[in-house]
Every structure is written in C-alpha cells, then in structure tokens.
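Colleague: Listed next: structures, encoded as structure tokens.
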Structure 1
Amino acid sequence: MKSSFLKAREAQLYYEVQGSGPLLLLIPGGPTDAGVFAELSRHLADRYTVVAYDPRGNSRSTLDSPPEEQRVDLHADDAARLIDELGDGPAYVFGTSGGAQIGLDLAARHPQRVRVLVAHEPPCIMLLDDPAKVLSNNRQLYEIYRRQGPGGAMQSFMAMNGMAAPPQSGFGTQPAPAMPPAATATFARIHKNLDHFFRHGLGPLSMYRPDIQALRASSPHIIVAVGRESAGHTAHRTGVALAAQLRIQPLVFPGDHGGYGPHAAEFAEALHAALRGN
C-alpha cells in the first residue's frame, strides 16, 4: 500500500493506493477515514486499483482554512479530483453512509467520471415520507454531544443506526492497547474527528437531497445497497427510499451499516459481483 497527498480546494487530501486493475474509489462516511477500509481493500486489491482516502477535515486530510459547515458538493469535487489524478477514465465508486451521499453527488454532477456507483445506505433523510422524527433525533444527538462530549454522542449515533461498536473501538473510551496497531490507530483518529463531525457535519449532511432527475439521466449505473442486518434502521430505510425514487431494487449486502468491516471478505465479493455485473 502506498500513501500520498493531493492538493484540493483549500485542503490537502490524504489517500492510499493498493492493487492493480480498474480504479475503485472507496469513500468513507461521517467521521471515519481510509483506515476503516483496510480489510475490504485487501480483499479487492487482486482485482482493482483500490483508492481509499480521508474526506476533507478528517484525520490526515487537513483544511487550509477554518472549518465550515460541510458541503456534499465540495466533497464530491474532491472525489472527482482524485479520479482525475489516479485514473485513466471513469472509475468504479463505492461510498458508504455519508460517503454514499458524496458518491451520489459525484455521479449526478460528474457522470463522466463514474462507471458504476454502489451507494451503501446513504442517509438521505429528506427522501423519507416523514423525515421530522429522524431530524429531531439528530438534533438530540447534537445536544448529547454538547452535554456528554463526542464519545457519548457517537455511541448514541451508532445505536440509532443499528451499528454495533467494534470491541474496544474507543467510542466513549480510549482505544484499547489489545487491538491490532493499525486498528488502534484508525479508531484513535476517528475519535479525534468526532468534534468536527458533530459540529460541522451531522446537521448539514442530514439535509442533503440527491438530484434524482440527474441520477436517472446520468450515464453511470447506480446501485443502492442496504445491510442485511440493518433492516428497520434509518440508513436502511433511506436506502430503500432512494432506490424507490430511482426506480430500482436495492441489493442486500452483508452485515449492518458498517458491514464492510467485520464482514470484509463476504462484503468484497458482494461488491465485486455488483460492480462487474453492470
């Protein structure tokens, strides 16, 4: 695995590359970074040139100016910049959670850069028939953040989204020394990103509404994926709502909202089948 930095608009983007074959861009969500895809990337590197990166403001992707409310279109422009720099044509793209929203905006606004997009449980709350309750929950999360700090808010966030916190992940505590060094480092970075996420990300990203007409008309093939174990939870419901808007059936992937981690091998096969079947 090789790592480097790419200059973007008022930011430096950290990215990692491994493998060979067609370009596959992995976009993480929320406060996470490229490290959450370590196992998934390893299982795909025999078939793709896998690029994972830290979204601007997270971990090693530093901002050149004070942080502001996060914008999906600016994140999508970063993804387009990476594809231009590292690819020789349209790329396969996988985005999860907020990263799936970035992928949707990328496909809508930069369709020539996307061969196939797999959008895994994008939390497009505004597509729900009644988004008020979920928006209220997100406001409550911000209040929990203000009262209890980022660790407590992240624990509540994961519970609301049907995610089991990885053992000794550091969400609410310090990362445990018994974890593998790479995982310890990843969760330590994510823990430091939580302030940025709850201050500048959760609210504005909750209001993102994908351009359905542009996605229906764009050249990339759009696949919506939902977790086998996350049925009934918000991100699963928003994924189903998006698929209905796009007039497609969602694909069921292994695990819950974070299934790409604990089920990396099975998840990689599901992703490969989805990408190469279109």
Structure 2
Amino acid sequence: MYPAPFEYHRASSVNEAIALLSRYGDDAKLLAGGHSLIPLLKLRFAQPGHLIDVRHIHALHGISEQDGRVLIGAATTHWMVESSHLLRERIPVLAEAAGLIGDPQVRNMGTIGGSLAHADPSADYPAVMLALDAEMIATGPKGSRTIAASDFFVGMLTSALTANEVLTAVRIPVPAAGTHCAYEKYPHPASRYALVGVAATVMMRGGTVQRARIGVTGLGAHATRATAAEQALTGSKGDAAAIHAAAARVSDGIDVRADLQGGEDYKRALATAYARRALERAVQGR
C-alpha cells in the first residue's frame, strides 16, 4: 500500500522540530531512520498529516564521554553504535546489542532514538537501557528534562515522551569497576526482533554479587526490569545454583503476551533460558 498524503518538513534544529510539533500536534510525526514509522505509514496504521524529518540535525548525532557517562545523540544510527570504539571499550554490551538489530540495511538507517521513542515491546535497546540505568533526555517547549529508563517505557508502543517533545540524547553511566554486562536474545527468524531478550548487569566484589540489574524485552507490553530476579541474585556468590534460581524468576510479575510465535509458558521458559545465559556471561565477565 501507499501512505496517505502528508506534508514533509525538514527540521534544521531541535527548536524548529519542537515548534513544528507544537504547531501540528497529534497530526505530526517525527521521522529519523524511518524503519519503525514507514511500515506503519504504508499499511496506513498511522496517517499523520505532517512528517518532520530530524535526520539532518547535527546536534542529534554523535557519541561522546562526559563526566563518567556516555552521551549518544538520538539520531545516531545502530551501525554507529555497533562500530563505536568508545562504546566497545566503555559499554561493550550496547555495541553488542546494536549489532543484533535487523540486518545491515536496517542498522545503517535506523537510529537509537527512533527505536527507543517507538518503544516496541520486542526491541533490543530497551532491555539494555534498563540494565544499564540509562537516562533519556527529552526536549520540549519548556526546555529539557531527564527521564530514567525505568520510567520511559510505559506501554505498548508508548513512551513517556509528550506529544511536543523530541528525544535528543541517551545518557549512560560507564559501569563501575567489577561490573560486567551481557545481552542474550532469541530472535524472530524474519524480523530479528526479540521473541525474548535479556540484558544483565552484575557487579561482583569480594566474590559476591553486590548489585544486579536485569532488563527483559519481548514478553510483555513493554520492556521491564526483572526486580525479583535481581533480588534473588544479589548477595549470592553468583554460582550456578544462584544463577538458576534468579533466572527462574525473570518473568515474575510480567503479563506475558501469547502470540503467533508462542504461548505464555513457552515464552516464560525462553526467558528463563536466556536469562541464565546472560547472567552466566555477566558474572563471568565475558
């Protein structure tokens, strides 16, 4: 199908994009890489009257480190995240996760901000952002605000962004010494979206798990922190028994969506298996 007619706007700055969003309200959509939005337009599941292209805004691109945190512009492509030497050195799990998204064409066009703002319940980034305690920087008519990853994903294809806000950057603390991260997913064979994806961050000190953060995607209406599994692992030695016990609780409290790819029990079993893999890698630092 062809999209419904729309008016195209190419924003030259974040302020211009915000002004256009404020002017056209619910009849406007932001366009970055387009891999989430364009299929919806072609199927006419979305029919905005105005598309606001933010791909060419220089301020939305780039990866840098500031005060112990990595800052990634929202229009930075998946390929730039995957291939970043800074990320491979400082937060390698994020580069690893980016390399698992779609295929090379998707990774060269799709953007980290577009993926996060779209808030697909099976996307890879959300689980990783939850495990890394990331922050999203949103800018609107009243200025910028910071949204914790744990507050950002609020429902099916729904984020905490308001209608006239632009996600401008992602800010991620560099993991402390003794902290290791891993992401494991079972991909859909066609789309490469995660049927189940689990990201784990584990801090080991003195042979004991001091802190654990686990993000899960693909199970519920949005990515979720697996707090029961975190609590089960924290304080343990990170041995096989502790990892198995924590992994068994990774889907606790999640309203698992049964769909054409599998029923609730199957998806819970997948989540347990992939949580175990992610936790083993994070505890062992590999």
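Taken together, the values in this text are just the output of simple stated rules run on the coordinates, not laboratory data. Remember, predicted model here, so these are calculated numbers, not experimental data. Cβ atoms are built from the backbone, for glycine too; each structure is taken alone.
Colleague: For mean count of other Cβ atoms within 10 Å over residues 34-41, which structure out of 1, 2 has the highest calculated value?
Modeller: 1
Colleague: 1, 2: which one has helix-only ellipticity at 222 nm (-39500 (n - 2.57) for each DSSP H run of 4 or more, over all residues; to 500), as calculated, at -13500? All intermediate terms of the calculation are to be shown ahead of the outcome.
Modeller: Working: 1: -13500; 2: -9000.
Clearly, the read-out refers to 1.
Colleague: Let me ask something else about it. FRET efficiency 1/(1 + (r/R0)^6) of positions 18 and 186 (r between Cβ atoms, R0 = 25 Å, to 0.05) computed as 0.95: which structure among 1, 2?
Modeller: Values: 1: 0.95; 2: 0.05.
Among 1, 2, the structure yielding 0.95 for FRET efficiency 1/(1 + (r/R0)^6) of positions 18 and 186 (r between Cβ atoms, R0 = 25 Å, to 0.05) is 1.
Colleague: One of 1, 2 was used to calculate volume of the Cα convex hull per residue in Å³, giving 121; which?
Modeller: Details: 1: 112; 2: 121.
Checking each candidate, the match is 2.
Colleague: Assuming 0.40 is FRET efficiency 1/(1 + (r/R0)^6) of positions 10 and 82 (r between Cβ atoms, R0 = 25 Å, to 0.05) as calculated from a single structure, say which of 1, 2 it is.
Modeller: Numbers: 1: 0.95; 2: 0.40.
Value 0.40 for FRET efficiency 1/(1 + (r/R0)^6) of positions 10 and 82 (r between Cβ atoms, R0 = 25 Å, to 0.05) corresponds to 2 out of 1, 2.
Colleague: One of 1, 2 was used to compute relative contact order in percent (Cα under 8 Å, 6 or more apart), and the answer was 15. Which one was it? Kindly include the intermediate steps, with their values, before the conclusion.
Modeller: Values: 1: 21; 2: 15.
Clearly, the read-out refers to 2.
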